[in-house]
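Multiple structures follow.
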Structure 1
Amino acid sequence: MTVETIQKETKKDTQSPSQIMLDIRNLKKVYPTPKGDYVVLEDLNLQIMKEEFVTIIGHSGCGKTTMLSMIAGLNEITKGDIAVLGQPIKGPGPDRGVIFQAPSLMPWMSALQNVMLGVNQVFPHATKAQRLDIAKYYLQKVGLEDAFHKKAKELSQGMQQRVGIARAFAIKPKVLLLDEPFGMLDSLTRGELQDTLIEIWNKEKITAVMITHDVDEAIFLADRVVMMTSGPKAKIGDILAVDFKRPRTRKAILASNDYYKYRKHLIDFLEH
C-alpha cells in the first residue's frame, strides 16, 4: 500500500457538511511589531470530521499552538472563520476542552476538586451527587481512583496530567484540543498516558486535535496527520491519512510496513 497524501482536500472532506465538526476557513493571524506586521498564519484551511482524531506536526514557530489557541477561543482571529458544528466560535466555551502541556491545576485543591471545577460549571442543573459521579468516573478512567483527595501539588507531573485529561473529558466537549500534553514527561510515562488517552477516546469518540513534535506519537494516535509549513505565513503543507484500524496496539503498528512508510513521509516533510 502506498502512503496516501492529500493537499488540503481529503475524501472525508467531501462528506456532507453535517459531518464536519471543526471548520477552519482562510485563517490568518497577524501580530503587530515595531518593524511591521508579523504574519504567523495565512490562508489556513482545515476541516475536521466528527469523531476524528487529528494530530498536527511542524517545526517550532510554525504557528501550531497559535492555531490551537485560536480554536480554543483564547487568541483573537485576525481574519477568517472557525466554526464548531457550523456555529462560529466567540471566545472560549465548554464545547472545546483543552489539555495544555503544563496541567494548570489549582495546586491547593485535590484532584477531585480540580475536576469538579469544570463539571460544576458545565452541568449546573445536575445534582451534586451526579456531578461527583462524573468527576470520579473520569479520574478512575485515568487511573487515579486512589488519589481523589490528594492535593494537586502532591502529585507527580504525570499524575497531574492525568487529572488534566480527566478534567477535559469530564466536561463532555464537542472538540478536545491537546497542546503537546505529554511533551514534558519521560518516555515511559508518555507511553502510558498515550495509551490512557486513546483508551478513553476510543470509548468517548470526541473529535480531537492534538499538537505534537513526536512523529511516532502523531502516527499512533491519529486518523490524519496534518503537516504545517514553517513560518512566517504558515499554512497546511500536506495531510497524511493513517490507515490503521482501531483500537490500535503499538505492537501491531510497529509490525506493519505501512508504519515505516508513514514515518519516512513525515520525516521527509519535516527535513525538507
Structure 2
Amino acid sequence: MATSITSDDSRLKIGTHTLASRLIVGTGKYDTNDLMRDSLVASGSDCVTVAVRREKLYDREGKNILDYIDWTEFTLLPNTAGCFNATDAVRVARLGREILRDLENPGFDWVKLEVLGDTKTLLPDPIATLEACKRLVDDGFQVLCYTNDDPIMAVRLKAAGATSVMPAGSPIGSGQGILNPNNLRIILEYLKGDDPDYPVIIDAGVGTASDVAVAFELGADGVLLNTAIAHARDPVGMAAAMKHASIAGRLAYRSGRIPKRLYATASSPEEGLITSRPW
C-alpha cells in the first residue's frame, strides 16, 4: 500500500494549537513588508513568529508589519527575541500576550522563548532559559523553548513544562544547517521515547531547502526558520522551496530510508542471467 501524508499527519499539534503546516516562518529581516507578505504565503505556513517588543513591530518606514499579515490565514507566535535574561524574557512574553489578546489572535496564550547568552553567537543561556521557562509555565503560557542541542537540557526543559522543545540545528542566522544530527537524534529519543506525540521543532541555522528535509528525515515534528528565506536572492522562490522540502522530508521519514551498506546491492534480479559472471 502506498504511503502518503494524510491530512491528519500533515498537521502539527502543539499544546492546544493545531497547525495545518509543519513549517513555521519568521517575519524579520525582509527588505520590505510586501516581500515578507508574499514569502509567507509562498511558504504554505499558517503560523508566523513575530518579535513583540514594540519597536520591532515597525519597519524602516514606520509601517506596522501586523498590517501585512492576513489574520484569517495566520496564527501569530510571539517571541522574546533579543532578550538576554529571564526577567526581560518574561516581561516581553507578557507584552506579546496583551498585544495579541487585544487583536483577538489565537496565538496570545503561547510564546517562543529565547534567552540569549551573548550578541556574537546568539546561543541560548541555558540557566536563564530554564528559569524563564518555569516562570512562564507558572504564568499560564504554552512555552515553545529555543535551546541548544544538549539532550540533558532538552529533558530538563520538558520536565519544566515546556510545550515544545526547539533545539537549534546551528547558530541563529548562520545558514550552516544541521551540524550535529547525532545530538538531535538523542533529543528526539529522550523526549519522544515515552511520549511519541511530544512536538520537537528544529529552530535556527537552516540555510536552504535540503536542511529542512534533513531535519524532518531525522524525525523532527516541525521546523522554524526565517533568515534562509528573508536573505535569499529570491525570498518568495526560497519560501516555496522550503514548503516542498518540508513535505518531502516528512514523507521520507514516514516511509523509511533503506539501510546504508558498504557494498553495492543489485537493483535487478540476479536469477536467469543470459551471461555468466566475469570471473
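Descriptive notes on the structure:
- Kirkwood radius over Cα pairs in Å, for residues 137-232 alone - structure with the largest value, from 1, 2: 1
- Here mean count of other Cβ atoms within 10 Å over residues 113-120 was derived from just one of the structures 1, 2, and that gives 18.0; the source is 2.
- Look at distance in nm of label points 7 Å out along Cα→Cβ at positions 97 and 201 for each of 1, 2: the largest one is in 2.
- Structure responsible for 2.3, with distance in nm of label points 7 Å out along Cα→Cβ at positions 129 and 177 calculated and labels 1, 2 on offer: 2
- Taking mean projected area of the Cα convex hull in nm² as the criterion, the top structure among 1, 2 is 2, with the largest value.
- Given 2.2 for distance in nm of label points 7 Å out along Cα→Cβ at positions 73 and 241, calculated: source structure among 1, 2: 2
- Source structure of the calculated read-out (P(r) over Cα pairs in 10 Å bins from 0, in percent, for residues 41-160 alone, 14, 43, 33, 11, 0) within 1, 2: 2.
- At a computed 28 (relative contact order in percent (Cα under 8 Å, 6 or more apart)), which of 1, 2: 1
Every number here is computed from the coordinates shown, using simple stated rules; none is lab data. Remember, it's a predicted structure, so these values are computed and weren't measured experimentally. Cβ atoms are built from the backbone, for glycine too; each structure is taken alone.
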